[in-house]
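Listed next: structures, encoded as structure tokens.
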Structure P
Amino acid sequence: MGKLREWSKKYDEKIVTAKQAVADVKRGQRVFIGSGAAEPQLLVEALSERGNDLADNQVIHIRTLGVAAYTESKFSDKFRYNTFFIGDNVRDAVSQGRADYTPIFLSEVPRLMYHGKATMDVALIQVTPPDEHGFCSYGVSVDIVKAATETAKVVVAQVNPQMPRTLGNAFIHVDQINRIVEHDAPILEMPPTPVNEIAQRIGHHIADLVEDGSTIQMGIGTIPDSVLTELSNHKDLGVHTEMLSDGIMDLIEKGVVTGTRKTIHKCKVVASFALGTKRLYDFIDDNPMFEFYPNEYSNDPFIIGQNVKMVAINSALEIDLTGQVCADSVGSHFYSGIGGQVDFIRGASRSAGGQPIIALPSTASVEGKMVSRIVPMLNQGAGVVTSRGDVHHVVTEYGAVDLHGKTIRERALALIHIAHPVFREELMKAAKAHHYVYSDQLVNPGIGLPEVEQLETVMTSKGGVEVHFRPVEPTDEGMIQELFYRSSIETIYLRFFTYLKALPHSKAQQMAHVDYDKNLALVGSIQEAGHEAIIAVGFYSLDPATGYADSAFMVRDDWQNQGAGKYLMNRLIEIARERGIKGFTADILIRNSRMMHVFRECAPSPIKSSMEEGYYHLSFSLEKSDQKKDPA
């Protein structure tokens, strides 16, 4: 009881008004302001009111949600604002040169403070009332606030009973606070952004990359929110993130996020700050499932990488054809910040089974004009946040591609075909001019369209392996060549009617280039030795004069008799029938008994055949009136 009375007495002695709390801020001092939704509004207002008494004061913080009167032009010679991440409330001041931006990995900001490169004279923060031991929780923002208070000469705390008490490494004792201002007020909120169709499609592609049992990290905005909605059917996800939003809470309530398979902090949600609604703040209040840590821990790539199957999802403003990612500026205009993107991209890349992901809409609107976010070269003045050596998955509404370990040619081709179809020809022209791709490289405007993606299916082979069937893509050229060179001479002869010794780019490109309407090719792929491998391909090509489509198939030798050929045939018949194609034709060598069997099994109507020199010419109808009759 003695100790209790001791800190309680000190607490009472430190209570002052907001005006009194900032009265000792001297000219030329550095003032830190608490982060995000925990910005101490009352203290910031009091500091701004003292503007006429101050001069050359640096105001330092990361993104905040509240008032930023100190950035107004009338205070230009009073306050010099410096941010580690640009928010909406200070963007104009930075753009106009009235404020500064410091680009730095968020994990390294605390080190600046601890090592004396960014020492604080005064820290203005917002915390919970103290518990019975005299500890106040930093609440919704621990991030860099903990380092700022532990290095500041004077700590001024706005004590708010509405601040949720978060657990983890998230506490400051009353003894470490110099002045206290009690103020009961709602915590600033950031409601979830409405999910539009583009964001939903991006979220769907990202969700396909997330395996059950993964640990996820999310950023801020429409795309991260859409990803969370698309993860509703996943199981046993964990969370190790920088920022918490309402979407995480929804996944917990649905039983999707459990953390039971996490490698570190098992069954715990790790974060450094929360931005959301009061519903989220109430949910995390004194909730032992959540642990809040400062950024030197939460964003440490070596800590992040200890999570098996770590999935890091971050956004970008633009990306060039070589894979350089710009995320903090629009040209020379600074827009946001480096934040934790590189911390988590590198952490996820170190993780066993990790998935580092950069997500962005394929286009943006600039002065009412649609422009591509995938560009031949970054705009003049644009900075690289994630280097081409760090980039892995890139996702737009038109698909997901993995650039890691890929050549410049492979990267350019992949990125062009997840760009908006309107810009693909222009991007390919630029890629050819830079000698990134073959001079005869073709462009496919249909890649990534919803009607094409709807053709994707999965089958389980006789051996119990899942085979993913999807429309062929131009980026499959290398895998088609691999299929060719892994096939026996006999298989090649049965498919091409000649003993082909090579499948050069010119021929492989044609096999990977279709219009998804009159000409369609489906490939069956598996995960093999850590990468995708094509084990089967089937196609049809429509003859407009007859309404019939010629068809052909090829299955890798070690996958024959596993049901892949039959499945491909049935899928192509199903798709062709939906598109009004009258029937199929095929030329099959007489000795190709296996393919003859597939046709007999799958043909929905009697097969007509004629023998040519060494092969059969087959045809069958897909029209309803010509269907095989059921046996009596």
Structure Q
Amino acid sequence: MANRYYVIDFDSTFTKVEAFDVLADIALAGHPELPLRKKQIEEITKQGMDGAISFRESLEQRLALLPISRPHLQTLVSQLKSKVSESFKRNKEFFSTYADQIYIISNGFREFIEPVVTEYGIKPANILANEFVFDAQGNVIGFDKNNPLSANGGKSERLKNLNLPGDVYVIGDGYTDYEIKHAGLANKFFAFTENVERHSVASKADHIAPSLDEFLYLNKLNTAISYPKNRISVLLLENVHPIAIELMKSEGFAVETYPAGLEEAELCEKIKNVSVLGIRSKTQVTAKVLDHANRLMAIGAFCIGTNQINLTEATKKGVAVFNAPFSNTRSVVELAIGEIIILIRRIADKSLKMHEGRWDKSAKGSFEIRGKKLGIIGYGNIGAQLSVIAESLGMKVYYYDREEKLALGNATKCRSMNELLALSDVVTLHVDGRESNKNLIAADQFAKMKNGVIFLNLSRGHVVDIKALRENILSGKVAGCAVDVFPYEPIDNNEEFVSELRGLPNTILTPHIGGSTAEAQENIGMFVPGKLMDYINTGSTSNSVNFPNLTLPTLENAHRLIHIHNNVPGILARINQVLADHGINIVGQYLKTNELIGYVITDINKGYDQEVIKKLRAIEQTIKFRVLY
């Protein structure tokens, strides 16, 4: 493509910001007129854009309000280097590969543009910008008024003078970028909307480029990724933390959010063409939903549990599932400790009486937790941390888990759940939501507990027989109870909560908020998108709950092929035979399987043709195949 040239704007295109705005903050830092002058600068800029004054007048008036010196410009350059647009940073190879054909044209100033863009391989001779005039002390006293870029129509004038011998493609966010095309000096104008979207500009564009990835994809240029991230649709439900939305958007994905869960029929419709789905505990991803998910690559559960997802069907369809097994552990543990103390002291009932105007000062039925026996059913991340904290408060800890788990501190492992139930003054559940755990605690289990036991369920709603729990609370067998999870939970805050446990004595009911703290939600909001982006960007399946776990090295100077197939013998041999038949060298290869699928990552040399891809997709038993980059 030697006869094609790429003309790129700087402010809000190459960088995320308008450099002049940042410069104003730097030059006026600590100045008593900072707010006033910034407002004046904004007004002058607007007048220049509206045509009320010429661009040159706008430039002169703005500079008159700013006491700029070389140290200010050095600070500006440092800040701008950290503000390069994300998709530009992802595609550094494009700039070095096509360095002779890339031009930066800006109404900004060379002094702060050149140090930023040359780090990407752009040649100084290909930077067309204004230039400051300095005095002997290094203070800005003006600009080169002979430079066409200091006047209206300057970009078109400079480009006309270049007389580039080929097609010209312009990428920018402003009207002055469109003017190049309007003047007949460019074949196509791409409105860049990653940082700011100006509808009046976008409406005049040949194409809208939400990222540089999109521009490179449309023009079949080398890119850091095989598919533009703005074409990867992400649907985030149930008010996931804003940081998750921010992370996914900053990565370049097209993100849609919805504040509540969705019923099956709604989700079946909504999930069409969605590549990544993010949910919490309310949304049920059933086999029927997965049948409608024609492009789904991954699901992120922004919580610990994944029983709301049909993991078997997701695996069969090549959909990787990630959760947050550690991020809200501390929050759940603190809730459990707090509720144990409140229940054993009967504080909930006493508080209710006080609100009704009744003074009931009595020590009857109120105890310390020190010395009491805590029985933990499920010794995973939450159970184990609860064990340590409870012991530090003076409790004697017992635990039971179906799997072999190492005791922490002085905790004692019970040989059976019945043994634990008979020993414990307090019983707390921290098991997963697998179907075999349904009614894990029912009438028979309550019968084996001590009279006056304190009982907590902060795990999953269906693991306790609610009717049996109610009967044992009313009989006094269970002296205090805290439940955070229920067999059926309202889909949003507008639906009434209905339960047989409402109105019972010394019973704390909470709306599935074990992990609902600011800290936990922020941790989850960072952790889950990190895993989803690792999978999309590198193929890494570390911490996936349903895929074979592979942590992959960063790939350089090669292509990465991802092949998901039914776990049958001979697939790896067929993949390698296709590559061998086309003379392709394997740089690295990784294979891992589980009972349902095989997951093969193959890194190959750059050179390959589309026939190879067709052959690999056509291998029998293939579930999904993608070229990563």
Structure R
Amino acid sequence: MTSSLFIQGQGDDLLVAAQNVLDSLIPYEREIQTNDDTWMLARIQPYCTLDIKIDGVVLTFTDITSRIKTQADLCIYAIAFESQEGIFITDASGVILKVNQAFTKITGYSAEEAIGQTPRLLKSGSQDATFYAALWESLISTGVWHGEIYNQCKNGEVFPHLLTITAVKGDNGVPFHYVASLVDITQQKEASEQIEQLAFYDPLTHLPNRRLLKDRLHQALASSARKKQQGALLFIDLDNFKTLNDTLGHDIGDLLLQQVAQRLLSSVREEDTVGRLGGDEFVVMLEDLSENPEEAAVHAEIAGKNILVTLNKPYLLAGRDYRCTSSIGATLFYDHTMTEDDLLKHVDIAMYQAKHLGRNTLCFFDQAMHSVLTERAALEANLRLALEKNQFRLYYQMQTTHGNQIVGAEMLIRWQHPEHGLILPIDFILLAEETGLILPIGQWELEMACAQLKTWEKHPQTQQLQLAVNVSARQLHQADFVGQIKTILKKYAIEPNRLKLELTEGIVLNDITGTIAKMQALKSIGVRLSLDDFGTGFSSLSYLTQLPLDQLKIDQSFVRNINVKHSDALIVQTIIGMASNLGLEVIAEGVETEVQRAFLEKHGCCLYQGYLFSMPVPLEAFEQLLR
């Protein structure tokens, strides 16, 4: 055979191999790939003459391209068959012929257990006959089916799998095998559900969030138009929730929110929607109440009052008994006469109306209330600028003895509004509390009080005066409140006992343990403490002995009725006697007549504050009274 038969780059190797065959008389074989990707089997054998004499070698080439490719395909198929996907192959009638190791890992069935069975081995009952009919229809028409299916594994657990079935057809187009692949998508499903949960549900209560609520409300509006049925939206806000958070902590607040969510779910029908907008704000959507608006309103009111009763029942929060009321705003909806955002605004307004009426009640949306709250929003915007623009004014109402000796004053704040004139605290302090603006305002008041006391220290006539400053709940419940007081006292270098902080019963008793600790810390540095509006709360008198107080202040409502209601006169006497027994100073506010003053003096109260002596006046007028 000539050298032209030699493969390029292989000729020298073959010559060496031929020489080795002559030397050893051992045949030689080698697979060679040509430049055009053809595979040849090169054979070199000894050549014998008739007298069995070695005369040379014979070199032959055989085309083995087809065999090599078949082996390669088989190798690829073997690797693919043992992939991470579970694979099983059936015959035309669905009997399993072969499974791979991934199939065993996913389903729990070994090859011996699966072969000879049908895929019904994995049937979970999660899919009905309609599902399987559609599956076979797709296989027959397209030769493939792909989708999610719930299979029952050997251990009895049901898992979601991604299943692909491919029909292997002969030349006549009739399937003779089916190849199916399984992928366990449990983790993907869980991740998808978590993403959906985060996007559409509140993580604390697992109720629909604002986004999902608006979507459901949109659908409900469309449904009400089709069915010609009225629906209702209820906005539920927990009363005094911020106080709970501030006093007992956010963990306890979260427990309450979770229990409220469960109670709301148990209070409505299965077809109704309960959601959480955020904080302590919940929404209940009631559908298909009635074609008649009046009847729908009645149904909504009944549902709302049922919610009020349910939420009023005691809660057990980490071993603590707690009671919580709520305020509910309601409005009806029908068709798309209003947008989802407008409806939410309306129930929000109605809820604030319920708060205004004393809380623990339900109110329907009122257009007049809408106007009031619009004004309130404008007032809030102006209030945020008031401190910055120096619009607050301080007034002083003297506190005096029965001998007309002025011992000090209560410092009272007023807002000099550029358009509405002088605004009294009753019209803006609650708003300041709700918005948190009371903190910078209260800090400013304390600074001004200490600065004024420092000025009075310089003059013999005023150096013994005390100044009383009201402290709000949000101020007192600040973690660093005592530190703030210490810093201000140090800044102005005043005698601490000239500063008197007035606290109300409600503020003190919202967190009796924490408040006592703060009061004791204030007492230890010399600050005086007065319990304001005493007698109007519902606290246990046993707490009174634990409070490090200097003074009780009799509320003006009792003083005003001294000669009007015998019961109020008795309450005044009782407060004076109790204060005396506890070694506390007692002062009466709202003293307007000489008869009231005389009654108080007769029964042992010798400190007064009220219009009989002076109304609240600016600093210049107060200092004129001193002179």
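Bear in mind that the values in this text are calculations on the coordinates, not laboratory data. Computed from a predicted structure; not experimentally measured. Cβ atoms are built from the backbone, for glycine too; each structure is taken alone.
For Cα extents along the principal axes in Å, for residues 448-487 alone, the calculated result is 32, 27, 8, so let me know which of P, Q, R that is. Value 32, 27, 8 for Cα extents along the principal axes in Å, for residues 448-487 alone corresponds to P out of P, Q, R.
Among candidates P, Q, R, the computation of mean count of other Cβ atoms within 10 Å over residues 296-303 that gave 20.5 used structure P.
Of the structures labelled P, Q, R, one was used to calculate distance in nm of label points 7 Å out along Cα→Cβ at positions 64 and 88, giving 3.1. Name it. Of the structures listed, the value fits Q. When Cα Rg over 2.2 N^0.38 Å is worked out for each of P, Q, R, structure R gives the greatest result.
Starting from the value -7500: which structure in P, Q, R was helix-only ellipticity at 222 nm (-39500 (n - 2.57) for each DSSP H run of 4 or more, over all residues; to 500) calculated from? Only one of P, Q, R returns -7500 for helix-only ellipticity at 222 nm (-39500 (n - 2.57) for each DSSP H run of 4 or more, over all residues; to 500), namely P. Can you say which of P, Q, R returns 7.6 when distance in nm of label points 7 Å out along Cα→Cβ at positions 40 and 472 is computed? Derived from the structure labelled Q.
Calculating distance in nm of label points 7 Å out along Cα→Cβ at positions 232 and 256 for structures P, Q, R picks out R as the one with the greatest value.
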